[in-house]
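J.: Structures given as structure tokens follow.
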Structure I
Amino acid sequence: MEEDELVAYLNAAQTPYHAVAECVVRLRAAGFTEVNEKEARWGLQAGGKYFYTRNGSALVAFAVGDKYDTSRSGAVIVGAHTDSPCPRLKPRSSLEKAGHVMLGVAGYGGGLWHTWFDRDLTVGGRAVVRNDKDVLESRLVCIPRPICRIPNLAIHMCSSEERTSFKPNLQNHFPPMLATTIDDSLWRADPKSHHHPLLVRLVAEHLDVEPSAVADFELQLCDTQPATRGGATREFVYSGRLDNLACCAAGVMALIEASQDLTAVGNVMCLALFDHEEVGSQSATGAQGPLLRDTLLRLAADLDTYDVGAAALRARSILISADMAHAHHPNYADRHDPEHAPKLGKGLVIKHNANQRYATNCFGANFIRKCAADADLSPCQEFAVKADMACGSTIGPISAANLGIRTVDVGPPQLSMHSIREMMHVDDFRHTRLLFTHAFKHYHTLASNDFSHLF
């Protein structure tokens with residue numbers, strides 16, 4: 001079942017690098033061809049399926065319908081992000097405190113940091129390794145056992161204020177404990193080393209190389225508790241990083257299914273997975289960067305005329321910005337507007353905001369509603385934040401502003417967003433995947449008929 005495939009994906013995708021690598025495995029198996037950004041032309045053709053990655057943490061995959069027409073066809077793009085809030089190791093992570101080997105970390109994004117305390121943690125990411133030909137290469141790392149922990153302070157030692165309001169200092173209270181200080185000079189930290197030799201050895205053993213071959217690494221803390229189905233009737237998925245790997249998984253599954261037969265397809269179907277959404281998207285791999293624009297320019301260069309064709313392609317396209325939505329919390333029901341309170345298990349959520357924190361307008365919302373109806377899915381839900389509360393944002397407004405592309409913000413509902421363990425309903429994942437599949441397959445018909453005056 002697809003929800004079990006989601007669980008398998010979550011367990012394999014502990015970091016953005018792993019999330020992209022897992023998508024690549026699935027895309028290659030489905031017949032997608034990798035293209036190289038360094039090549040001047042890609043030789044794209046109608047009926048072709050392609051993908052490329054950037055920095056190992058962002059990915060764009062697309063398929064061109066056999067009936068693609070340069071004078072009238074557009075693209076339907078599902079955009080999501082691969083990153084999630086987590087503690088990341090500092091460039092000089094070696095730290096010793098009170099006789100213990102610790103790891104220096106910094107919070108990435110806006111995490112619920114208290115949920116990381118007293119968890120069995122490991123590290124994951126990528127390492128730069130010197131191979132037997134003395135050439136540096138990138139290798140994925142995720143040590144498959146608990147190696148560190150951020151211990152809470154016993155309640156008996158907490159002040160009265162700390163007992164009622166847990167506010168850890170991320171500099172002083174957040175470093176995880178790796179080991180007790182080892183007196184053996186073999187493992188004593190070198191003041192000139194960026195990382196403790198114990199950690200370097202663990203990484204080297206995992207990669208089956210000598211510690212001296214490890215030049216450096218980019219690592220984050222990861223929970224070792226696997227994603228799983230849960231609830232009395234197994235209707236939920238419990239996992240870290242549902243925000244936003246659930247949308248990544250739904251997007252890649254939908255693209256693979258929709259592109260199996262391109263003979264009747266008249267549009268481009270595209271999946272764009274960005275990095276750095278949780279910290280503002282301002283990077284070469286983020287939504288504020290040129291990743292999606294570069295892709296559309298490449299499409300126009302091979303399928304149309306480079307300059308005019310790219311602008312026309314954008315004008316005929318739509319971006320479905322897919323990011324998780326806030327489900328109605330039964331214990332905090334007052335935190336939602338009662339008329340805009342999405343429920344778990346009731347389907348994809350269309351997000352609205354009067355201050356453009358989401359890019360949805362009435363045309364985009366009706367496009368999503370039409371997709372749900374045509375695919376025989378239950379009606380989508382609607383979300384708008386309470387008028388007296390601040391609202392988060394997504395890649396939607398950023399991409400709309402940068403590209404001038406029509407954009408609608410959607411996402412399946414979840415609870416515990418930005419916790420080390422989040423939860424969602426399996427029916428919402430299925431609803432999302434099926435709606436994306438329908439949009440990919442039938443966008444050209446929808447844009448030509450029901451929404452011809454809008455596109």
Structure II
Amino acid sequence: MSSWEVMAMNMGATFYNGGPQTLAWGIIAVVIGALAQASSMAELAAIQPIAGAQYHWTHLLAPENHKRFITWMQGWVTWFAWVSALAGSTSSEANILLGLISVNYTDYVYHSWHLTLLIIAQLVVAGLINMYAFRTIPWIELFAGVMHVLLFIIFVVVLSVKTPAVSSSNFVFFEKSVFSGWENSFVTWNIGLLVPAWGFIGFDGVVHMSEEVRKAKQAVPRAMIWTILINGVMAYGIILCLLFTMGNASVLHSSFPIIPICINATGLKAGTAMVCGLLVITFCVVTASLASVSRITWAWARDGALPHYFAKIHPYHRVPIRSLWLPIIIVGILSVLNVGSNSATVFSAFTALSSLGLYSSYIIAISCMLHARLTGRIGDGPQYSIRYGEWQLPRGWGTPINVFALLWTMYLTVWLPFPTTIPVTGRNMNYAGPIYVFVVVAAVMYWYSHGRKRWPGLNATAIAMVEAER
């Protein structure tokens with residue numbers, strides 16, 4: 001996860017709906033909610049660390065009479081959510097890059113298809129790295145982790161020292177800004193909250209790589225919890241730093257405020273270099289995210305929902321190449337939405353779409369966990385049909401944390417399909433809702449036309465092999 005980078009690169013969307021006070025206070029709620037989500041999911045990861053993650057846990061915990069259908073829906077929702085998250089990351093990077101180009105080359109004329117080409121270019125390069133140099137992925141992630149910390153320190157120190165004017169506490173914690181046309185402050189606050197929330201989705205990515213992790217039942221849950229804690233502190237730190245050092249309030253009108261903030265503090269060249277550091281980390285995230293998406297695609301094909309064609313592992317590269325390029329093609333097609341649309345609107349749609357999908361997968365998985373708790377099917381002793389793993393929530397806290405995580409996730413989900421701009425037109429519409437509904441309806445129709453009679457369920461042999469290795 002690169003939460004503080006997400007805050008820095010995309011805070012303009014929150015200034016568009018909500019303003020500084022939404023960031024300053026909203027991030028606290030987001031981190032608490034994400035910690036509840038991650039704690040609930042970490043407990044599941046300790047029981048069964050497997051590439052399919054949410055849909056495997058759903059199959060393990062769901063009521064027997066509805067297990068196959070719920071697992072089917074969970075699998076499709078989880079898979080498409082991760083494909084959408086990949087689209088959001090590439091769109092964010094492409095938008096910032098185009099912003100830097102326009103600042104450094106004043107004669108540059110933006111066209112929406114430029115954004116599409118940059119997204120596709122990122123996907124192709126990341127795909128080639130995953131295909132031909134997959135062994136470098138751990139090193140890329142290590143490099144990104146080091147940069148994640150070093151660049152945070154650089155941003156905080158440089159901006160704190162070089163910024164000529166410091167914002168007031170009243171501006172940081174109480175200033176509102178709404179340029180979207182919405183007049184209801186409660187609505188704008190919640191829409192503005194969605195960007196910070198997007199910075200804390202995807203903590204389940206490590207689970208999708210768990211079949212390639214040693215001692216996964218111990219390592220994966222800990223990684224999920226520490227990811228939220230560390231990123232939460234850093235995200236809150238960068239938000240306060242940027243809000244206090246942003247200087248001129250006109251920055252609120254910028255689509256990507258991080259660019260003028262850095263340039264105003266350090267000059268054009270140094271400011272550009274600082275923002276380029278964010279782009280390097282984001283590309284590392286795109287490359288690692290593609291690896292996770294390819295493993296989900298491969299697992300879903302291995303379990304018979306996607307065509308078995310995508311379950312093949314290349315004998316030489318030892319990588320599921322077909323499962324690697326399928327999400328690349330899908331995101332490339334989705335990127336065509338940029339042509340003729342507002343780039344900020346498309347980015348908001350991608351982030352909302354990925355959040356809708358992942359939050360839906362969290363809701364299903366946590367609901368199944370709650371059902372198993374309340375029906376007495378899960379516990380520590382041999383009398384239980386499902387036993388806790390080596391990491392679990394403190395005794396007596398499991399159910400309250402699951403309930404809170406479920407309610408928080410459902411609350412955020414309500415706001416994700418809301419349009420970011422009023423009045424709504426074809427150019428600024430939030431297409432996340434319609435696309436999500438289309439995917440869900442398509443999955444239901446595919447179930448009744450194919451899955452109900454022909455889908456055998458999850459690959460029991462594969463599950464047994466994975467559990468034997470743990």
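J.: By the measure FRET efficiency 1/(1 + (r/R0)^6) of positions 33 and 265 (r between Cβ atoms, R0 = 30 Å, to 0.05), tell me the structure among I, II with the highest figure.
T.: Values: I: 0.95; II: 0.40.
Top value of FRET efficiency 1/(1 + (r/R0)^6) of positions 33 and 265 (r between Cβ atoms, R0 = 30 Å, to 0.05) goes to structure I.
J.: Hey, P(r) over Cα pairs in 10 Å bins from 0, in percent, for residues 217-392 alone derived from one of I, II reads 8, 26, 37, 22, 7, 1; which structure? Intermediate values should be presented prior to the final figure.
T.: Numbers: I: 8, 26, 37, 22, 7, 1; II: 7, 19, 30, 25, 14, 5, 0.
Working through the options, I get structure I.
J.: Tell me which of I, II gives -8500 when you compute helix-only ellipticity at 222 nm (-39500 (n - 2.57) for each DSSP H run of 4 or more, over all residues; to 500).
T.: On the way: I: -8500; II: -23500.
That value comes from structure I.
J.: Upon calculation of mean projected area of the Cα convex hull in nm² from the atomic coordinates, which of the structures I, II produces 22.0?
T.: On the way: I: 24.1; II: 22.0.
Corresponding structure: II.
J.: Further, regarding this structure: Suppose you compute distance in nm of label points 7 Å out along Cα→Cβ at positions 153 and 209 for every structure in I, II: which one lands on 2.3? Each step should come with its number before you reach the end.
T.: Numbers: I: 4.1; II: 2.3.
Here the read-out was taken from II.
J.: I would also like to ask the following. Quick check on the output: 33 is relative contact order in percent (Cα under 8 Å, 6 or more apart), derived from one of I, II. Which one produced it?
T.: Values: I: 22; II: 33.
It was calculated from structure II.
Just so you know, all these numbers are worked out from the coordinates, no wet-lab data involved. Fair warning: this is a prediction, and the values are worked out from it, not measured in the lab. Cβ atoms are built from the backbone, for glycine too; each structure is taken alone.
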